[in-house]
Structure I
């Protein structure tokens, strides 16, 4: 069986033929800094090619799945936008690798999933969430384009009209509401979350693996087609808005703990 790589910000664990991938920056609510961003791509690449697993379980350590971008990291990119160009390529790798993983990827959304965290959760195949969690893509609230996956997956899950409403407005939805509209699969009491996740993973692991994988690959074909059309443009526009006056104002407002005043682009 393939040895598990070690990461600074991600934990990998085997439970039989289940590979558990845990975002592991709990003190920052698993917000994405440069290390987590880069290691996420590497961990997903490992999961994709791992011969020792048939199902991947993706979750977060502590109280959140992922709170999105780390504020210090966002501020650093705003001051040094050329650094973001590296992340554009890593974001592309994350999205495309998630779509290319043939084995089922189950999300245990143990807490809030925001921004890139929401995109990663929604690119999983089946999502079980703590009913107290919230999910949303508020890129626009910080003057950025939702270019790292939101434009690909939201409309496929809930339809174009609702996707536009939530991506343009940047609203966070309760897990209960998200389940009601089909954005996620299940919103459960915290006490029931692990049992439901374990039961579903066990069901997948006991199934016909080739049939399951081929069925997943078929259902991902449309997502991959959309990604091929929009991902590069979305990331290019996100990189452009990183350099905008609106984004700089949003970062200042976050640091100063006040509402941003947009219209300065």
Structure II
């Protein structure tokens, strides 16, 4: 059995680490480079970096910050935000990332997933899905709708259908973020996570809502996720990466031990 991964997420705006609730009310909380270094030293399995306003501002990602983070950590590093072309992907990978995460651009142009997988390998291609719980309809039969541009634009696209499509196009992993749970610390959206994880063969990262290590155990057991993304609970010093992994280990979850 593969170890379940613990992945801190760094949301970055204007070069500063930031955090909000349900994609709103973001406040600056620190330096992304120093924070990435801390999480690496504590035993994080990967780091995810999102330039959260790059797509909505129609600009490229802040490569200088990516380069500084890549120089500081020596674990897999995934970067997303404003990546809309093969050249964008190449620039991010050359800046030191191991993976690129596409989200809004992939919804608007799904072929970018296949192009990236062919050029750089499926192992480099992560598709980020920002998902909103809605009433079930003919267009959205699962009751979960894809939203792009940092939660600003609903697409009328069913999340399960989209997950299966990105897998068929060559994505190597899905990072599944519940807008309803994001930043609430009330737990992951387990119904959503389980729905997607049961119906694709590629790894699914649960994202949005972690408030305790128990929530992470739930995400990788009941939710069937391969990894759990975290932010607030470590950004504000309530838990350490090592402490979280120790808790998961004692709960019977296989993790890469760092203590």
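All of the numbers you see were taken from the coordinates with simple rules; none came from a lab. On a predicted model such as this, the values are computed, not experimentally measured, just so you know. Cβ atoms are built from the backbone, for glycine too; each structure is taken alone.
Comparing FRET efficiency 1/(1 + (r/R0)^6) of positions 14 and 238 (r between Cβ atoms, R0 = 41 Å, to 0.05) across structures I, II, the highest figure comes from II. For distance in nm of label points 7 Å out along Cα→Cβ at positions 30 and 118, the calculated result is 4.2, so let me know which of I, II that is. Matching structure: II.
If mean count of other Cβ atoms within 10 Å over residues 134-141 computes to 12.4, which of I, II did it come from? Matching structure: II.
With Rg/Rh (Cα atoms, Kirkwood Rh) derived from the coordinates and found to be 0.93, which of I, II does the value describe? Derived from the structure labelled II.
Using the calculated result -9500 for helix-only ellipticity at 222 nm (-39500 (n - 2.57) for each DSSP H run of 4 or more, over all residues; to 500), pick out the matching structure from I, II.
Label of the originating structure: II.
Comparing FRET efficiency 1/(1 + (r/R0)^6) of positions 38 and 174 (r between Cβ atoms, R0 = 25 Å, to 0.05) across structures I, II, the highest value is found for II.
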